[in-house]
Structure P
């Protein structure tokens, strides 16, 4: 913390009750600070007597404790995680690895990414420690799904892969990150890095999610290089999904849709290319993935069953749902589907179709045909628009 006089903090949670003077990184006078803490004043005074030091590193005056070497763990609040490597009580995971600090995390990120591209990353050792605490049926869980809703530099994904490499687990991760830009446009339309995004921008990353994806790729490669006995089924890959809005033209076509006249052949409008995002997903794949999410199924289209009804290609979940998305459905397809349902070659609880791809008469014929099936073979017909 810089030398000088301070009358207030930059964090509303910490209130300076009197001016404090800092010289050579140490307060010259008494520091009187008010803030909410799990420790009582009595506990703080007791810690000071034992040799615990309290550190302030910035003008927000957030307090960090540096414990004395004779600290006994059961005297400390349970919420505290010791990360001082010089402390004999430093937290270790079940693999006997110490839990690091933000400083360790910064060095870790620089070594992996070759540049400092992210501020205040979390150490993988901390995330690994937390994940390793997950218990299922009185045993450590090796098949958990870990969700990080603020992925940032994807430390969590890195930690999950490291744990899988160490204990042969099959944990999965879900990283969620807004495509937060690392730059702003000035009045001339030129890109200028934001204050927090300058390092990433200078390194060539236009948004935070780009850092997330590159971190996962590099971390997976490093794990493969440093674990010669890695299990053959180690999965260092990931699938990338985006949440985007259709363009205005597609929305206007949908608003004016009249099924009695002509179809909206707009399935391709939802392809990666037409949505102007990276990737090679077709419009059908985009709609299908969206519906799988809505219906609570695995997002992997490759795991779906494929069906052919008189030349019409469809996807489905066996004995559960059939998805009809593309146009081209008419009488021959209805007959083929009804025949396979009626003869018990196929069974679905529901048939979900993309209403814009079906003419009114074809839809009516399908509805009437389903009603004529044996009650045990009748799927629900769900129309989505």
Structure Q
């Protein structure tokens, strides 16, 4: 029987990709062949979709990829390629350049789905986590969650406790949904790690030390296989030792104390094969809260081919994490219409909100994996937890409102 139980509700909004370069494509249909110049994240798949939509043989369609002015998952969709190709076919021999107006680009986005979590946890008399439960309410169609709205079966800490329950309710919706940087994880990390901060407090420990207790001894935790899913898409095994190493490294580089200072927050997450821990400090400056320093520790394996690019990937993830919490980013939907049309209502972070960021990459004896996604999720949690520490009021809904 649990000595203490806790419950909380967390929510987060729909988000836009808000790429600085609007979706665009240049197309020319000539002599029965179609040539496309496009900033796409999936040029091969896009080519095949265009051919299918226009009834063309795939070998008659060619794609030249231009540099991308921001993708973040939006250019995993190929709608704008089809639009430009369809117009070009009507005027053979004439190059056609299609650029969505900013208002069109916002309203025609494939949005990161919003969500609501009901979370419960139990502690024994020694403050050890013995049970964890979450129920996610998300959006999708025909009972299936939309892109980025899934609840994985390897969610930390559910995969580490003796009693766990993961539930999901899908609300059918016509809202176009799409993957946003660190799909799914960018929201799940906030809900789970912010709640774990509450649970850690009830156990009388700061979150990083509590998470080390939850991780336990170094071992490989293999989630159950999902029936009917190819092996390549099965959830990966989770190495508690690698997770513990990045948590300890984040504590080390941030000079973490057993009783952390007011305004300091922590977040850990494992996603996209990467292990990351983030410490964030924040302070009140006038009427606003500002993140004043961030420390990041990550493990993506044995080799980093381009250290400078790796560092910039992590810095970008930290800035994006800040914007999820205190940037005011959200996409309200009313009467079936998106209520955001430009950057005046969707303010991207400016350079003056960027704090000093210290990064330490932990090398491990594992094959190298990607870095575009896994640093972002714990940044969202760390900033939210830092604000909770500063204000004494739990941040349970994003974006933060004073």
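Values quoted throughout were computed directly from the atomic coordinates according to the rules given, and no laboratory measurement underlies them. Everything numeric here is computed off the predicted structure, so don't read it as measured data. Cβ atoms are built from the backbone, for glycine too; each structure is taken alone.
In this comparison of P, Q, the computed figure 2.7 for distance in nm of label points 7 Å out along Cα→Cβ at positions 154 and 178 is attributed to Q. With mean count of other Cβ atoms within 10 Å over residues 10-17 computed per structure, which member of P, Q shows the largest figure? Checked P, Q; max of mean count of other Cβ atoms within 10 Å over residues 10-17 sits with Q. One of P, Q was used to compute Kirkwood radius over Cα pairs in Å, and the answer was 22.3. Which one was it? Structure of origin is Q. Comparing relative contact order in percent (Cα under 8 Å, 6 or more apart) across structures P, Q, which is largest? By relative contact order in percent (Cα under 8 Å, 6 or more apart), the leading structure of P, Q is Q.
With percent of Cα pairs over 18 Å apart, for residues 58-113 alone computed per structure, which member of P, Q shows the largest figure? Structure P gives the largest value of percent of Cα pairs over 18 Å apart, for residues 58-113 alone among P, Q.
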